[in-house]
Structure P
C-alpha cells in the first residue's frame, strides 16, 4: 500500500497521526530516506511528541542508536556501512519489541529485514520549496 502526503512543517501532525494508526497493531521497522535536512529526525521527534512522551529526540548520527520511553528505537546509519552496522550487532536490536526508525537505511538493509520476516515500512521524504513530499510504502 502506498500513500503520499505533501505537507508544510506545521501540518506534519497529519502524517504522524496516520503513522501512529498504521503502527499501533504490531512492531514495525520504519526506514526513513531523504536528503540531508529533509526532515527524517523531525518526523521521529513529532511522532514521539504526539504520543505525549517527554523524551528529547535528537539525531543519533554519532551514537548510532537512541531509545525513547523504552520501546521507540531510533537509528542513524549515515556514517556506517551495512557491514559495519551488522558487525556492531545492530540487527539483533530489531528483535526488541517496539517501533524502530532507521534513518538512511538503504535497499540492502530493507531487503535483509524483509528476508528476516520483519514488518518494514519505507518513508521517502522529498524536499519541496516550502513543503515535504512523504511517500509511505507499507
Structure Q
C-alpha cells in the first residue's frame, strides 16, 4: 500500500467571489426579506396601539407620545417604506410567477422601479400626513 502523505491542502475559493457583482434584483430580494421582518415588528406596534387604546386615555396618550417622538416617527417612516416596498416587490413576484420579465435587464429595471415606487410613495404619504396635520 502506498504511503499517502497527509498534508492539508489549501482549498480553492469559488470564482464567484472574485468576479461576482451586485444586481438590483439581489438587493431587492434581500430587502424583501428585511421588510417582511419589519412588517412583523409593525404588527406588534399596531397590537401595542390597540392595547394602549383599550387601556384608557393615559396609556393611549403615552403610547401616542412615544410614536410621535423623533425615534417613533423614524420607525413609522421605515414601516411606511416597508409596506410599499413589500407591496411592490410582491407585485413583481406575481409578474414573475406568470413567467414574464425574467431577462436580466428587464428584471433589474423592475427592481429599480420597485425601489423608486417605494421611496416616492413613502415620501408622498408623509407629505400628505404633514399637510393634513396628522403629524402634529
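We did not get these values from a lab; they are worked out from the coordinates using the rules stated. This structure is a prediction, so every number in the text was calculated from the model and none was measured. Cβ atoms are built from the backbone, for glycine too; each structure is taken alone.
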Response to the item:
From the coordinates of one of P, Q, helix-only ellipticity at 222 nm (-39500 (n - 2.57) for each DSSP H run of 4 or more, over all residues; to 500) came out at -8500; that one is structure P
Worksheet item: Quick one: distance in nm of label points 7 Å out along Cα→Cβ at positions 20 and 108 came out at 1.7 when computed from one of P, Q, so which one is it?
Response: Q
Discussion item. Of the structures labelled P, Q, one was used to calculate relative contact order in percent (Cα under 8 Å, 6 or more apart), giving 28. Name it.
Written reply: Q
Discussion item. So if we calculate distance in nm of label points 7 Å out along Cα→Cβ at positions 28 and 52 for every structure here (P, Q), which label has the highest result?
Written reply: Q
Worksheet entry | Label whose coordinates, when Rg and Dmax of the Cα atoms in Å is calculated, return 23.3, 86 (choices P, Q) | Q
Practice prompt. Taking mean count of other Cβ atoms within 10 Å over residues 36-43 as the quantity of interest, name the structure among P, Q where it is greatest.
Written response: P
